[in-house]
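Given below, in the form of structure tokens, are the structures.
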Structure P
Amino acid sequence: MRILHLSDEGLPDWRIEKSAISASNVGHEVMFGGRNTTNYYNRNTFSKIYKINWTAKARLRIPLYWRSVKKQFERVIRETKPDLVHAHNIFSAKMISEFDIPFVYDDHEYWSRHSQLLTEMVGKLSWRGKAKDNNNIAVELPRKVRRLLINNYAIRLWTKWEKEIVSSHPTITVSDEIAQGLMVIGNNNSKKVFVVPNFPMRDEVKHSEKPGFHNRLSSVYAGGEGGYNKEKYPNRNIDGLTDIFSNHDNIGDLTIIGWKEEKSSSSKVKYMGYLAREYMYNEMFKHSIGLIPWKKHWSHVFVSPNKAYEYAHAGLFIMCTSSLKTVQETLKNNCSTFEGYDDMASELEYYKDNMKELYYKRLKVFEFARDNLIWEKYSENIFHAYKLC
């Protein structure tokens, strides 16, 4: 079978790639269409890769821009002649629904909820300029109102699309919590909603050795958004995280993967920048605790960050904000939670003085991950979805 993966984003996207690898392993041909990946992607997962130039205006279905993307879809479909399309996220799913081709919808983000963040982002926009004088406000207020109107329109549009797609097509998502919500949206169409969590593939971690004992405490955070991007990621706010480590002598050091800084302001905080997956795991193995320190947010009940499960396979004990319910339920007793950064610092201080206890916890989460947190234990659900097309 010829399977075409479509996305409004580009590669690398490890969830898309894992789905493609799973299909390729059982003999299907897999292709990809999405944003330009020339400068960032050098793996041979797909037999062919096609560029599709999605734009913000196309995502709002403004006719001229929507037709432009549709023409690109037509070209890709004409060249690939797919038997089935695996549409990643709502935009590709809505677009491919206008063609007479079987497809499954892979909802990475739970779009009807995710889109509600747009209104929150507008509320966090600051006035431009050094002073909030009358002239500045006169310029910025219309801008803010315009953005709010556009975002309200986007929320209604994408929520409508999600309901249409989930009600009529097999749907894959990342967690049970999102699946329950999609079943309701899809008129309780429970037989066509499948969960495939963002766990690592077996080949990624099969050579991993048991974690070793560390004499000194160090923590790691994997995330490219950085502390300076709260407006774009209000549910991933880590403002003040580095300050906690800089200002406390008794909670160990922090290494940040995926966030590049020219020079750290503290000897206790190190920035690694982007690391390929193999090197990412190698770096994680050097540390004892994996942090998900996003400040509490209403959307966290629907969030299942794959970094939690990568931490586990690297033999890291996981500490996360208490609002990340899916992480807690998935890891069971193999993580601890905190309410805020002062609470987190207290926990880190405890483990700094109890490294042997922490080591046993790391061994336990490592074994738990190898037995449970593996992509292949759930990837068969992808093929169940395919069969329903």
Structure Q
Amino acid sequence: MYVLISALGVSKAQGSRWGSLNIGEVLVSQLFANYRKVYATLSNIYLDEPISIDLESLRNDHSFFVGTFNQLLTSLGTTTLTQTTIPPVLNPKYAIYSDAFRAGYKVEPVNVLTSHTANLPPSDKTSLRIIRTDPVTDMELFFKHCLVTVNGFFHQTDFDGEFAYAIDANNSKLKSHQNQIGFLSFLNIGQIESVPITEQMIYKQADESTLSKRTYIKLNKDITNKTVLLVLGGYLLFPDNKSIIQSGEDVFSIDIGKMPFVERYFEGAKYLNYDRLGLPVSDNNIEATNLNDLMSDEVLTKYFTMPQSFFVIVDTPALFTNKVPIKSTGLPGMFIGYKEPIYPLIVSNGRVAEYWKEHEDGQWAVNVYDSYLHNKVLSTIPVAKLTTFSDADVPERTIRNSSGYLLEIGKEF
């Protein structure tokens, strides 16, 4: 008879972590229904040493077993089981954030369609060229493992054999007059592939539906044993079974009603080029936006296909995320960490805040340019009652210092 010694597994819940499990008295049906993967170490008086099995090897013959896992082991008797190779050992690896300038990278405005030596007006240099020569850095490796943020928003990248490029990123500098640049390295986790979203990839469930109710995007990529993330309007999003769901083999459905979409739209307006959206301008108030216009299929299609909207395919079967608290000082742009910050700092409505850090008196001073959370009038009104609205702040308390957290992104093995 087999006896359970230990078990290691991860549930199917989004973002679940691997860990030790006590599965002996758990119903077998629940194990197969609730866990994505379970490894069990078993002993048997007829075996010289314990064996490890992947519970997936039992699914075909025993998924409908009525009883607990211990009862299943009793029923197996001396049946020969399929052993796994060496059981996996937890060895977490993490994505690491760095400030581009502090890491020694040189960033230069360019137009990707012309020579970098061409004499062009600043307005024509819409992208940023990135390189590091001290130490000499393999920029192809950078391109294949790093996401770039500019003024808090992720941008698509490209590579020409020598330089990496952040597409449309200099437009953010020209619009906001700020130049905060960072990158999120997945080198410890796996190679990444950025997939631009095209109009042909976007569809609705039915002709009478709208993209604002549910948007479907087909990647047309093999994502077997990969993890897919979404950057939408510069915000990094993870499939959460609410706003973003993998609804097919390579299809993802997005419900913008379950995210602070309008607030994020206005937060990005200070830094991103929204001219491409083609939103009509009100004759009475040029700063006003009509909700029906913003949520129209035409505008949302342009929003989903802008340079700050794309999928990221990570070459690892599963990622976990964890929010690591960081203390706000109550002063603008200042936080305190009690461990060295190495993850992206998330503030406001989910925007990244590029930061500089200094070790002082046994703790870390973390400084950012903009950590404000604006109290928008539109946030005080239910979306269902919004018609035309603007970027106006609540008069008596226009802004407050945003709380923040460090976003830990990792894999277990």
Note: semi-axes √(5λ) of the Cα gyration tensor in Å, for residues 92-163 alone at 36, 12, 9, derived from one of structures P, Q, originates from structure P
With helix-only ellipticity at 222 nm (-39500 (n - 2.57) for each DSSP H run of 4 or more, over all residues; to 500) computed for every candidate in P, Q, -3500 is reproduced by structure Q
If you rank structures P, Q by distance in nm of label points 7 Å out along Cα→Cβ at positions 196 and 212, the highest one is P
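For distance in nm of label points 7 Å out along Cα→Cβ at positions 60 and 308, which structure out of P, Q has the highest calculated value?
On the way: P: 3.5; Q: 5.1.
Structure Q comes out on top.
When P(r) over Cα pairs in 20 Å bins from 0, in percent is calculated, the result is 23, 49, 24, 4, 0; to which of the structures P, Q does this value belong?
Q
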Output 6.0 (distance in nm of label points 7 Å out along Cα→Cβ at positions 100 and 348, calculated) maps, among P, Q, to structure P
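Throughout, read-outs are computed from the coordinates displayed, never taken from laboratory work. All values derive from a computational prediction rather than experimental measurement. Cβ atoms are built from the backbone, for glycine too; each structure is taken alone.
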